[in-house]
Structure 1
């Protein structure tokens, strides 16, 4: 499971011209799922993302987490995080899980994250063509792969 975390001052998701989700200051999480992923990957990434100290404290030092700041979270499923670009110029997505595997894992990730935060997590719509608007704050962008925990 791969997670691309962006600290944002705002983010929104639109489908067919309609806004379906919006957050203010917080985290925009792009989640990529592969077939080997399971509940351990979900738990690891949820804990890591809500405890990352990437928000400024009173001294302007990145020392506070999304939990500490009570900021918002938006989760978007993104199979392209598993793109392989080793051969040719057309990315291969063979490592990305099929919907029958990825949908339940995506939903479980969002539920687990919401439970850990103690509040609702905003989401995109799995499999939909979405337009994601964001204002990256910093910029701060962090990549985490649950298979590389060491």
Structure 2
């Protein structure tokens, strides 16, 4: 099913169900997509939706860390709920094993000699795992293999 169409349908359903957190979260994604469309002339499609959702989840994960420092369990719970709604729009996440396999394959192609080759490795790995893995995690795995 088309993810953008699914987003629209879930917004309508959230309105009917009076699910305020879900509705606000999904409307935020839709607004961010429209903003990308206006600012960068990007077509509204599944690829853009996945990019926007990935960024939204990353932002919320960073927020959770801050809320933990402030001991705000109410905000942590709300943010985790939002992440669960957003996660429905991402493709299946890669396991650590699959991720390492992809990185090893790229390493054999690029033959990096040190940290100076980090950009080349990331450039090849990113399109293969985009939306399927946390890029911070990917970066840390690559760094540890280069070290």
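Rule-based calculations on the coordinates, nothing more; no lab input. Since this is a predicted model, take the numbers as computed values, not measurements. Cβ atoms are built from the backbone, for glycine too; each structure is taken alone.
When helix-only ellipticity at 222 nm (-39500 (n - 2.57) for each DSSP H run of 4 or more, over all residues; to 500) is calculated, the result is -7500; to which of the structures 1, 2 does this value belong? Write down the numbers at each step before the final one.
Values: 1: -7500; 2: -26000.
Value -7500 for helix-only ellipticity at 222 nm (-39500 (n - 2.57) for each DSSP H run of 4 or more, over all residues; to 500) corresponds to 1 out of 1, 2.
With distance in nm of label points 7 Å out along Cα→Cβ at positions 8 and 104 coming out at 4.5, pick the structure among 1, 2 it was computed from.
On the way: 1: 2.9; 2: 4.5.
Among 1, 2, the structure yielding 4.5 for distance in nm of label points 7 Å out along Cα→Cβ at positions 8 and 104 is 2.
Going by Rg/Rh (Cα atoms, Kirkwood Rh), which of structures 1, 2 comes out largest?
Numbers: 1: 0.96; 2: 1.04.
Checked 1, 2; max of Rg/Rh (Cα atoms, Kirkwood Rh) sits with 2.
1, 2: which one has relative contact order in percent (Cα under 8 Å, 6 or more apart), as calculated, at 37?
Details: 1: 37; 2: 20.
Derived from 1, not from the others.
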